[in-house]
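What follows is a set of structures for review.
Since every read-out is calculated from the coordinates, none of them should be taken as a lab result. Just so we're clear, the structure is a prediction, and the values are computed from it rather than from any experiment. Cβ atoms are built from the backbone, for glycine too; each structure is taken alone.
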Structure 1
């Protein structure tokens, strides 16, 4: 299982790019999963539904299952937010895990940069940036691809991805 990240400022188009890259990779026969970091309180459960009531009552975990999907919700209840390696360990094995967010983790990332956003690049301040997907012309030593060139972005992601074991090793050396 290999891991690559997408990182960038809010409004750069990470989610939009991801929604275009995943079908491209699936079309190439890869099995792909995504880990998304949220910076705020979020809820995947609907208030008032049974699973929401179970969580609100204090359950540490609630697993909801149907003939179409299952979802496991784990309440931290004051415990520290898990780091990326811990979350990766919970994922089913696939060919590629794309991590959206987790900017401070040491896994390789493709920076998503939109010129109109007016924000500075994360590179070179983040040494884990392995390439840049952008709509701007940049002078850089890193590989670049236009945001609309999905095959090129996907190829850059695959070339830059590392094994989950390497992610774990990098995490250990960073702490």
Structure 2
């Protein structure tokens, strides 16, 4: 199963230093049965893109909690063995947690398939969205609009060999 681990650039720098992602158990995102049912598609690429998008939102939440981090969302794609990531069927019914999985243990960064990071032109919108996130969660439509604006910015794909260059952005 491919999972998408939300991070920040400082989190990526720490993972690069330690060689590990997460300190299990931790939350990541993947194609869960609930996500499949909600999205109503059998196209695995579309489903994985949706899981990636949900991880990007989780990365935005990490940024909202860390005002010192560069305003770029970061998601690491990692293929894990069957059973290493599990979805809670009860939480899967909540639209806010669709695609959420729990990874039981630590993942080696060397096993990552790719890194997805915002381009520098996304920083203004990502900063505004991180600041508006709490209000959006409270039902403020204007704040939700700012959060949704980040969807206009595609996360760029980087090979894992490029992580040292990305860490310098932190």
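Thinking of 1, 2, which structure, once P(r) over Cα pairs in 5 Å bins from 0, in percent, for residues 72-151 alone is computed, gives back 3, 13, 15, 16, 18, 18, 13, 4, 0?
Computing P(r) over Cα pairs in 5 Å bins from 0, in percent, for residues 72-151 alone on every structure in 1, 2 gives 3, 13, 15, 16, 18, 18, 13, 4, 0 only for 2.
To test your reading of the models, identify which of 1, 2 gives 1.4 for distance in nm of label points 7 Å out along Cα→Cβ at positions 96 and 112 when calculated.
Clearly, the read-out refers to 1.
Thinking only about FRET efficiency 1/(1 + (r/R0)^6) of positions 56 and 128 (r between Cβ atoms, R0 = 41 Å, to 0.05), which of 1, 2 has the largest value?
Evaluating FRET efficiency 1/(1 + (r/R0)^6) of positions 56 and 128 (r between Cβ atoms, R0 = 41 Å, to 0.05) on every structure, the highest lands on 2.
Suppose you compute mean projected area of the Cα convex hull in nm² for every structure in 1, 2: which one lands on 9.4?
Label of the source structure: 2.
Given a value of 4.1 for distance in nm of label points 7 Å out along Cα→Cβ at positions 48 and 88, point me to the structure among 1, 2 it was derived from.
Derived from 1, not from the others.
Assign the value -8500, calculated as helix-only ellipticity at 222 nm (-39500 (n - 2.57) for each DSSP H run of 4 or more, over all residues; to 500), to the correct structure from 1, 2.
That value comes from structure 1.
By the measure relative contact order in percent (Cα under 8 Å, 6 or more apart), tell me the structure among 1, 2 with the highest figure.
1
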